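What follows is a set of structures to go through.
Nothing in this text is a laboratory measurement; each read-out follows from the coordinates by a stated rule. Remember, it's a predicted structure, so these values are computed and weren't measured experimentally. Cβ atoms are built from the backbone, for glycine too; each structure is taken alone.
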Structure I
């Protein structure tokens, strides 16, 4: 456990439709506390499963579970090393508001066709930043979101890195905590049937269907991410998160294995 203070509190200027976790920085380590359920467990598990994919280590943020004390209250949390390397993280929404005076989300949702929405997102980001291959990045991101049911990915928390001198870099994949039915406070209580709840989860990136988002991304930019984990791998990873109760860890395992069955074509073994 680490004790944190108000002076450690930080923010990335990111908004979430699911509410905001407490975020802290101590040295070069970032901490995020659980807010609606078991977000820290999800960040940890997803990052360990991304290690069992064809992503390079620098393409995603690695998380560990932890507990933190703040204002005499103990929270379950996750921690990660600072991945910015002296650059600044800026969300796409903030980037466009600062550059053009209006947000990217407004542009996307003023277009009725879903395929055009993703095209616009990618083209506008590449035009504004000079980055290449942002479509491939979005394809990978939307694959992660579909497989792990991350319902809270939108232009307020998709981000790039900038050095403030007009240079940009693609950020590693981070902020997966809204996946795997982690909101047990309101939307996905543990008392409800897990399989029924899975069918109710909807994304927010550019339409309300994970399947459609991924199908469009693969059509436009290709199939860019594959995994190689099985039930044994999931059980080993989840079993190490002992700060979470058994019923929570079992639910996470069940959701992952159900989504693995659904997206079996993404797996190499």
Structure II
């Protein structure tokens, strides 16, 4: 198995520092722990399924990813993978998630420059690219590859649950959701996004809808989330009504934010069943 490719670290102190960092990053990974900004230099094969709503032309060497590996990482074991889409241009591990991911043996990758201002096709393509690179560089359990995100990133995760069912077996959607048709507005009075466009509707083919019935969709919200009504409506009149494998997590005291460790653990309980 190949190792993760070199971390690009611009520095004025010359090649010695770069080589020492490269050595640490590429050294034996039986007890490897890291959270690093990584540029993957090797190309990856295209996924089996290809959607016109995803940009697959993105060159690996031009993109940066935040990668997190547990403290007790053991290369002889297979790990689950969380691919996370941030609403911001810079990404990191959400607060409190490290303990859950360590205990349950998950790796974490998140593209930089994939925030809410990013074009949707590119944003989805970055998530796919991150998943493919991690699968190439680590021993990944294909049945535990989930796509996650917050707000607009959660909408990206929701869309990839339809477009890329060969990669993603479930979604973790904090405070955001998309569906393939408009739903009845029962809990929310605001059905426009921040740009004034209709909220929550994406283009999905009949074949993609059929394949997505095998994916588990987790929608997460709470009383302080201004999108709570949207998620409740998309869940009840969308995913649940149409017979998807889905669950709504309505978390007391949660705002428009990443879910906490306890909720993440409950979500993974559902996804792993």
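Tabulated values for the structure
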quantity: Parent structure of the calculated result 4.2, given that distance in nm of label points 7 Å out along Cα→Cβ at positions 95 and 231 is the read-out and I, II the choices; calculated: I
quantity: FRET efficiency 1/(1 + (r/R0)^6) of positions 79 and 111 (r between Cβ atoms, R0 = 25 Å, to 0.05) from the coordinates reads 0.85; which among I, II; calculated: II
quantity: Of the structures I, II, the one that -11500 was derived from, the read-out being helix-only ellipticity at 222 nm (-39500 (n - 2.57) for each DSSP H run of 4 or more, over all residues; to 500); calculated: I
quantity: Relative contact order in percent (Cα under 8 Å, 6 or more apart) - highest-scoring structure of I, II; calculated: I
quantity: Comparison of I, II - label where Rg/Rh (Cα atoms, Kirkwood Rh) is highest; calculated: II
quantity: Value 2.6, calculated as distance in nm of label points 7 Å out along Cα→Cβ at positions 127 and 167, assigned to which of I, II; calculated: I
